[in-house]
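K.L.:
Heads up, there are several structures right after this.
Read-outs: derived from the displayed coordinates by stated rules, not from any lab. Worth saying up front: this structure is predicted, and the values here are computed from it rather than measured. Cβ atoms are built from the backbone, for glycine too; each structure is taken alone.
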Structure 1
């Protein structure tokens, strides 16, 4: 039987390398992230809780990520309800936040922003699973159509106090740009990591998940087939974490990585893996 990644896996945090820690800190505070900890080189944010969801790390040698390279497309923050989405969007509009777009993806409604260093951010809510179009093979239909903005904003309550992201907000998914979508990428994500392919979007993007979700990780070639890797010291994505439900699940993943000859590091009970484009993933057991 083919290995499958822990169906109870949830994403944890995303870590970004930044050029200006102060500028990025100010921007993300204005979006509603709550400051948990900071030093001269790092800022740790939560989103409605004391759990880290965003880590900003600065270093002296960082360079801007060159255009049309691999790396982060966006990280996606999932709020618990449509009312919470209206609350976030309504308040951010009042603050003149730099929205770059919006889309209804059939299973979700999403709004997009870009931070001062070009990192993409999605804020979204999921429709209930019984409203998703799930095919016989387990694939999930998706599209990008206009959001019903008026319907969403009809739920906006201007009397609700602005306190930033609501309790229950999590890192919902990660969307990456890669050089190629091919058998090697499929082998890494679908066989070695044990994710399920939920949507092959026009052979230009794979949407992959554990446990039947629409996607925890997406990979696209929209920067061009053969897009070069960003320099290792470029601004942008360093890594993101994936929380498994038990040490047993972590060990099963470890054995499968060995089976598929995928190199990894083991550090303090965590398994650190990089994909073909050097996007880092940290698999851990929450509260271990």
Structure 2
């Protein structure tokens, strides 16, 4: 395992950790090395997503839906992030534990596939992911200084942290086929933005908890993007909240970049039946 600097097309770099050819953020190497041996137990709920797909948002929604009450407890998603925090920090949490990760299938603990766990899997259209991830890297502790024009191609080719969005999505679709008994609830970021209460109802049903519509409406108001951004303003999580919009990619992609990306998508996702929405316009 080694610390590396991944260059964009203009020579600016993103600091990362290379573990057996897989690029991780610049986290503790010992924690990354231990991911596969984490003791997953029956009842665990694991939120999985490629970065910048809305996992901070949905972690908080899931936490409150599980709890069945609104609270002011200072909870931090990062403390139960498999590749970020030592297992000692969450090993003794009461069930059901709410864990989370961005890692690919090959790095998940084996217990995910042989224990009775539930997976909340979040998807977001790749163009908005790319823009959000670019801006996230620009605000990192060691900020990336590159320009968008030099970022988009290596991002799409999977050269930065966590590798390819395309590979991640396709691997998860394969998991759904290979492990039909694995309980996976798929949420689309765009669907949650469009109708958060509807998606919160679906989530509660998957988690096996009964929650009133009034309570779920309260959860959705509490977890609105503006509220969560304001609450995180004084914490290290602040950089995780920028705009939270669907369709912000239109402000970044040039016509040529968009055409190139669409062609790449068709090549990579030709056999994938997933449909992504790139705006919430009714004319889409």
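K.L.:
Here helix-only ellipticity at 222 nm (-39500 (n - 2.57) for each DSSP H run of 4 or more, over all residues; to 500) has been calculated and equals -4500, so which of 1, 2 was it run on? Working shown, then result.
P.N.:
On the way: 1: -4500; 2: -11000.
Going label by label, the one that fits is 1.
K.L.:
Starting from the value 0.55: which structure in 1, 2 was FRET efficiency 1/(1 + (r/R0)^6) of positions 90 and 194 (r between Cβ atoms, R0 = 41 Å, to 0.05) calculated from?
P.N.:
Comparing all candidates, it corresponds to 1.
K.L.:
To test your reading of the models, identify which of 1, 2 gives 18.6 for mean count of other Cβ atoms within 10 Å over residues 50-57 when calculated. Walk me through the intermediate numbers first.
P.N.:
Working: 1: 18.6; 2: 23.6.
It must be structure 1, since only it matches.
K.L.:
Moving on to the next point. Which one of 1, 2 has percent of Cα pairs over 29 Å apart, for residues 42-201 alone, as calculated from the coordinates, equal to 27? Present the calculation step by step, with values, prior to reporting the outcome.
P.N.:
Working: 1: 27; 2: 20.
Checking each candidate, the match is 1.
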